[in-house]
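Engineer: Following are the structures in question.
Please treat every number below as a calculation from the coordinates, not as lab data. Predicted model, so just to flag it, every value in this text is computed and none were measured. Cβ atoms are built from the backbone, for glycine too; each structure is taken alone.
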Structure P
Amino acid sequence: MKVFGISGSSGSGKTTLLDRLIPHFVAAGLRVAGVKHTHHGFDPDTPGKDSWRMREAGCANVVLVGARHLTLMRHYPETEPSPELADALAVLPAATDLVLVEGYKRSSFPKLEVYRPALGRPPLWAGLPGVVAVATDDPRTVAAATALPVLDLADLDAIAALVLAQASPDCGTRQAQ
């Protein structure tokens, strides 16, 4: 399993790029998983439903299984730190070839910054560990501002090649299953 991240400011097009990359890799025969990290609280369960009631009764883990989906809901008490990338990788099937991560931008695994100068925000690459390249809608301007490789956001093949070349074997964080 290899891991690669997509980082950037809010509204820069990270998810849009992932929406284009994932089918590209799947069509090439790779088994792809996604990890989305958010700092915002969320609860995927529905109050009053059986799975919610199990968790409220004290289950730290509840697995909800349907005809086409399996969801693990693991509860972390407020007194514990937020789950790390290793926690997310540990629950993925061993047969996963590539994990694309949106978020965990302060972690050191390799990542691409999606940067759009027109948004008026400063780039993140200088302050983020692991940024190996920048994808942008303005390659000429960005290339003048960094020594990192700069890719055109419209060139999906070049971005996909970079992802595969730079992805790292799960950052040494995957636990044996």
Structure Q
Amino acid sequence: MSDPNIVRRMTAYMAWADDVMLKNAEALPGAELMASRDALFGSISGTFDHILVVCEIFQAHLEGRTHPHTARHRDAVLPFAEVAARLRAIDGYYVACAERWDSRDLAEVIDFEFVGGGRGAMSRADILLHLTNHATYHRGFISALMHPLRPRMASNDLTVFLRDAWSETSHSGKEIEK
């Protein structure tokens, strides 16, 4: 069984770190966010949008409904402001799920179809931890895409989150400090 406290902490970390990186990106000129880059998802905004698409896919799996995605990216990237708002909202959804699910809920296996084809099955805990890991992986790409622009970027490392935003003794589970 998964430890609900670890799942809660890591899901809260994902939301906090995404917000840090979104704020870093929001400090850039809008044209830089959509500018074509030599990157898998084409732009800074496109990479954030990919994180969002994967979150939307797994949200549908958890809710037992279909989703509109046929790939892990959209044909046309949403405007950055919309991506940022939707990513923050869906991160909040996942934090709320982690807060309300106990170890039995987290152990429940969800069956689904991968967008690339094939059957999948993961526990709720594994889905939340996958999303945390997935977002971390792509925030690294975003950092690399932003680096040549020389922005002043706040750190989104787990250690900084644990120091600055998470306290096991005072965390209420209702709001993450930002």
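Engineer: If Rg/Rh (Cα atoms, Kirkwood Rh), for residues 61-140 alone computes to 1.08, which of P, Q did it come from?
Structural biologist: Computed on structure P.
Engineer: Can you tell which of P, Q yields 2.2 when distance in nm of label points 7 Å out along Cα→Cβ at positions 77 and 165 is derived from it?
Structural biologist: Q
Engineer: If mean count of other Cβ atoms within 10 Å over residues 21-28 comes out at 18.1 when worked out from the coordinates, which of P, Q was used?
Structural biologist: Attributed to the structure labelled Q.
Engineer: Moving on. Out of P, Q, which one gives -19000 for helix-only ellipticity at 222 nm (-39500 (n - 2.57) for each DSSP H run of 4 or more, over all residues; to 500) as computed from the coordinates?
Structural biologist: Label of the source structure: Q.
Engineer: Could you figure out which one of P, Q the value 1.15 for Cα Rg over 2.2 N^0.38 Å, for residues 5-108 alone was computed from?
Structural biologist: The value was obtained from structure Q.
Engineer: For which of P, Q does distance in nm of label points 7 Å out along Cα→Cβ at positions 85 and 101, calculated from the coordinates, equal 0.2?
Structural biologist: P
Engineer: Out of P, Q, which one gives 1.9 for distance in nm of label points 7 Å out along Cα→Cβ at positions 37 and 69 as computed from the coordinates?
Structural biologist: It was calculated from structure Q.
Engineer: When P(r) over Cα pairs in 5 Å bins from 0, in percent is calculated, the result is 1, 7, 15, 18, 18, 14, 11, 7, 5, 2, 1, 0; to which of the structures P, Q does this value belong?
Structural biologist: Computing P(r) over Cα pairs in 5 Å bins from 0, in percent on every structure in P, Q gives 1, 7, 15, 18, 18, 14, 11, 7, 5, 2, 1, 0 only for P.
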